[in-house]
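Got some structures for you, see below.
Each value in this text was obtained by applying a stated rule to the coordinates, not by laboratory testing. Predicted, not measured: the structure shown is a model, and the values here were computed from it. Cβ atoms are built from the backbone, for glycine too; each structure is taken alone.
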Structure P
Amino acid sequence: MVVEAHSGKVLIANNSTVKRPVASLTKIATAVLVTDWAEAAGVDVAKREVVVPPAVVALPGPNPMALVPGERMLMIEALSSAVLGSDNAAALTLADHVGREFLRRKGRQGDPIREFVDEMNQLAKALEMRKTTFRNPHGLELPDQVGVSTAADIAKLSVYAMRRPGFTFISRQKERLITVKGLEQPRSFNVKNTNELVSETIIGLKTGTTRAAGQCLSLSVERPPLIRPKPDGSKGVTPRRLIVVLLNSPDRFARARALIPQGWGIYDRWVSAGAPVENAKREILHVPNPR
């Protein structure tokens, strides 16, 4: 799916409502939920530390920072590793920390990661992502933990994510130096963005790949605002942002490069024609503001 974020105009859609595994695009929801929680709770993610939980030991797949239970890092650095480097252990660490906060504020006992995933699904419900179910905070396809979504639902999540300055700040970086407070001594890692298209105009969002999901990608593409004179002599400013979502693409980056100019071309013709809408339900992607 290709959609203009501010108007919601759907520009290109192909099988956009078919449910599929979405791999690490799941981490968009994880990072958004963490940043929303931090803002609501008055927590500075650049100062709050998170502790690597015991659950990382059982996590399959790469552990790029070789995280072990008990190690610490700043929340902003765990977010950066999860979003830029698609670090599953960092995503799990964030879910454990914020899940414990959810349980504490509710006065309940329980599994903090399960509590966090429940809140991810509440976010999906609030965004009217009707065909989405998250099963974990990282997107790995584990037994009884295969989350699913659609290109249209991921587009909604991406539109919302790019409204959040805390998320945008992270996802647009090409790389970031991250420090982990190890059990013996600190160690540093240069985490590079897995989105090889990130640039001055492509400022997010996330990649994802698993055997079942295939190559997945969600992009946010900025364009200078459209400035037009109004009848009263003032000027109208129309912001422009493209969201491109690809699921199970054989060559996600090449396909995205082709879709960006196609999307803008369709959008420009629509605006030139007066931005007509005949069937809002089909033509406009509605993204609620759950805040």
Structure Q
Amino acid sequence: MKLKAFAKINLFLDILGKLENGYHSLFMVMQSIDLYDEVEVEKAPSGIKLTVSDRDIPLGGKNTAYKAAKIFFADTGIDGGAVISIKKNIPKEAGLAGGSADAAAVIRALNSLYGAGLSVPEMCRMGLKVGSDVPFCIVGGTCLAQNTGGILSPLVELRDCTVVLAKPDRGVSTRWAYEQADAVHLYHPDRLKILDCCEKGDVDGIYKYAGNVFEQIVEVPERVDIKRIMRENGCRLCQMSGSGPTVFGIFENDDDADKAARAVKKICDEVYVTGLQSKGSQEA
């Protein structure tokens, strides 16, 4: 089974606090985008074999796709295995949930291949054991994600637009970013206002009240110039996604998006022009 595993951006990301179990309670408005990894999963008699096109990405127990397969077989009690092949297009350590998207696609594929009959909520609970973004990557579209990522509420979809992604030449460890967040006093964007705008489908309000607390923590030297270029070319919203370092711009005009992408490429090697997606993954 071949799947497209879609990346995400955060229209809103706030850290509410640290829980007793060491995880963080979050409030996030998340959006799937049409940049995807290609995930192929085959049934096997036993064991889990994983190959990834990017040799810098770890295999085995440290890989989210491998973890997802291991948890699937453990939780369902199914006696079987999987051969997983991933072609990476989503940059790693970019704040775009590439690893989570791969894990979500593996759970969906195995559920289908083995006829496990898991519902979406059951797959999400399984995915939450892998990572906080995995449940959203199973559902996809436009969602409010709360607590550790397991509480998902569908939101009114954004109107059609073009997204420009600019990833500086560095990665950000999510674990490190959360450790920094615990050590500083954060200014919290207005959750009530953006939630009200989301309920009404007020896209202009969503753009107005969007925010990401990690911009207060994660230093990305190119971010100021990337944002300036995108705003000069007519973006409606420009901010960092996840724990960074990728900065995205939302454009309602394709020509403006293309101009911004060309200009940003002068200071940032990895630039992608993509659109929105209503799913977390789909068959290729």
If Rg/Rh (Cα atoms, Kirkwood Rh) is computed and equals 0.99, the structure in P, Q: P
When distance in nm of label points 7 Å out along Cα→Cβ at positions 169 and 249 is computed for each of P, Q, the largest belongs to: P
Distance in nm of label points 7 Å out along Cα→Cβ at positions 209 and 233 - structure with the largest value, from P, Q: P
Computed 0.60 for FRET efficiency 1/(1 + (r/R0)^6) of positions 225 and 257 (r between Cβ atoms, R0 = 25 Å, to 0.05) - originating structure among P, Q: P
Winner on mean count of other Cβ atoms within 10 Å over residues 9-16 once structures P, Q are ranked, highest first: Q
